[in-house]
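Novice: In structure tokens below, several structures.
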Structure 1
Amino acid sequence: MAAIMQSPWFWWGVALVLFAAEAVLPGSFMLWLGFAALGTALIDLALPMSASAQWMLFAVLALIAVAGGWQYKKRYPAQASDQPLLNRRGAQLVGHVYPLESAIVDGRGRLKIGDAFWTASGPDLATGTRVRVVAVEGTTLRVEPAA
């Protein structure tokens, strides 16, 4: 086992496992550790060293890679989506006007939007009254009478 850990192939394997973990787990932490393992493999290939020296090198490279990754993320933050409401169906309905499918009684009623039924909350109103969606609270649309 000690002979395997002194081989650059060990670090290639560690890098591969870390890159695979990055593909499965959220975030980008494993990516930087994978780069540190890759760097350790390359340096060990050029300058063979003991297993303990390899681990120390990996630790130093990991700190450098994580710090560099943190700086990169700080300098280039993730871009905001050009369609922030894409997977938020309820939020897309805010501001639109629809007729009530069933009356709002005791603060609860129902809207039919397309082929879906939504629970509506708001002041008591009769069936067919046109209402404007003003907010989304979970799966309930808060409405008010449309002007």
Structure 2
Amino acid sequence: MGYDLQAVIAEEEALRGVARDLPVGRLASIGQGLSLMPMTDALVDSVADGSGGVREDPAGWSAGGSVAYVEAEYFGGVGEQRAAVWDGGTIVLGPLHVDEGQPFPPAGSPISQALRRLGVVASAGEDEFSAVGLDRHRHGEAWID
């Protein structure tokens, strides 16, 4: 089975403000005060400017607090991760990327590092990815189904 996630993660209130301006944006609470907004095809289409560019992005959404963009794609235990965090319109972490077959750095996976930057605290024996339950669904759209 595969795992596929492309999402924006931020504090619930901050992300609610973003979603109000995006009629197709749907939120899911992931715990520790954070919400996730999957980057569905409809959402990507709604923020595209028609020329292949993006009219709205996480940098702009970070005026109200830190916003992370995360991607993970795995199949059969092999895959890759990407993450970046913006705050106040400025990138403050990343972009981070771990390619297929590469080990995670000592600081953890790109997504765990981004979540840590957002304030996620992991218990002993787990990382930030599992601390907020990002392993609950295998596909991004399942968070809002």
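Please treat every number below as a calculation from the coordinates, not as lab data. Note that the structure is predicted; figures quoted are calculated from it, not measured. Cβ atoms are built from the backbone, for glycine too; each structure is taken alone.
Novice: Computing FRET efficiency 1/(1 + (r/R0)^6) of positions 75 and 115 (r between Cβ atoms, R0 = 30 Å, to 0.05) gives 0.05 for which of 1, 2?
Specialist: Checking each candidate, the match is 1.
Novice: Looking at structures 1, 2, which one was helix-only ellipticity at 222 nm (-39500 (n - 2.57) for each DSSP H run of 4 or more, over all residues; to 500) calculated from, given that it came out as -5000?
Specialist: 2
Novice: One of 1, 2 was used to calculate FRET efficiency 1/(1 + (r/R0)^6) of positions 59 and 83 (r between Cβ atoms, R0 = 41 Å, to 0.05), giving 1.00; which?
Specialist: 2
Novice: Quick one: semi-axes √(5λ) of the Cα gyration tensor in Å came out at 23, 17, 15 when computed from one of 1, 2, so which one is it?
Specialist: 2
Novice: Which structure, out of 1, 2, was relative contact order in percent (Cα under 8 Å, 6 or more apart) derived from, given a value of 15?
Specialist: 1
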